[in-house]
1. Relative contact order in percent (Cα under 8 Å, 6 or more apart) was computed and gave 23; which structure, 1, 2, did it come from?
2. To test your reading of the models, identify which of 1, 2 gives 6.7 for distance in nm of label points 7 Å out along Cα→Cβ at positions 16 and 128 when calculated.
3. For the read-out FRET efficiency 1/(1 + (r/R0)^6) of positions 24 and 80 (r between Cβ atoms, R0 = 25 Å, to 0.05), a value of 0.90 was computed from one structure; give its label from 1, 2.
4. Comparing structures 1, 2 by volume of the Cα convex hull per residue in Å³, which one has the largest value?
5. Computing distance in nm of label points 7 Å out along Cα→Cβ at positions 88 and 112 for each of 1, 2, which one ends up highest?
6. With mean count of other Cβ atoms within 10 Å over residues 32-39 derived from the coordinates and found to be 16.6, which of 1, 2 does the value describe?
7. With helix-only ellipticity at 222 nm (-39500 (n - 2.57) for each DSSP H run of 4 or more, over all residues; to 500) coming out at -11500, pick the structure among 1, 2 it was computed from.
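What follows draws every value from the coordinates through simple rules; no lab data is involved. This is a predicted model, so every value here is computed, not measured. Cβ atoms are built from the backbone, for glycine too; each structure is taken alone.
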Structure 1
Amino acid sequence: MRAVQLQRPGRDGFALVTSLLVILLLSLIAVAAVILSSTEKRTTFAESVHSTAVFSADSGGEAGIHFIRMSDAPPRIVDFANRMVHNEIDEPIQGGQEYDYGCYYIRKRPKPGWGVNFLDYDYRVESTGRATAQGRSDVDLVASRLFREGY
């Protein structure tokens, strides 16, 4: 007696179709990984430019505070329209980084416990930092300095 092999109808090419579907699925996963990594790279670059611009603007703010701190007397107002006492434009830091800052007089007020000759002068420091052509950030702060008047 001979053994008869039974064939199942409709199963021809099943392995080929399955392997093509698996290859398609793996290709889609690879394409998604490439898109994700390129998006991540752009996001990382943008974040780097932003933080560099913030650091540049902070440097401008620190330069404005330094100007106020090193003044022997209250700085004179040079532009009465906006009460500006000092400004610096396009100060380079390194590479494509630079900052601008301006110091503006706000008010003077007596310092409690120091007598009538000692006054706190308040200044607003506005700083803009740039990093490459795409990055820009602004920092605004208020600085006070105690000066003695009338001597």
Structure 2
Amino acid sequence: MGRVKLSMDDMALIARFEQITGAAAVDIIRDDDGERIIVVVRPKQLGKAIGKGGINVRAASDAFGRPVDVVEMAETVEEFVKNALAPARVEAVKIIEHRDGNKVASVTVKTDDRGIAIGRDGRNVARARILVKRHFDLNNVVIA
């Protein structure tokens, strides 16, 4: 698992997120392409981060002035990919290492959830790519 370096601005955003939601965050990413903020929370903190009926994550979105995506951290890259693609039901995650050294997560999802995994304009799979690159040094995530 890669060590993530956080800037002072990142730490301030995490502190603000934690203050709003009460959930412990380990990473925050400003995704300017997706015009959103992605927050990675500690295991078992996802429910607290979202809040009843989504109240906490909505309050964080209002405070930051852009949508906030919340993903739960995991010990293994396979579990992390599943979390990053939630709520899509992931059937399998296979890590493939190519000869050139590139590592790719090949993900199989339930047929009905393929659109959810990819997301509108590829937003959900893009979120998974950003996160696994940053936390597990994988080069890509593909929906098989």
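1. Structure of origin is 1.
2. 1
3. Among 1, 2, the structure yielding 0.90 for FRET efficiency 1/(1 + (r/R0)^6) of positions 24 and 80 (r between Cβ atoms, R0 = 25 Å, to 0.05) is 2.
4. 1
5. Answer by largest value of distance in nm of label points 7 Å out along Cα→Cβ at positions 88 and 112: 1.
6. 2
7. Clearly, the read-out refers to 2.
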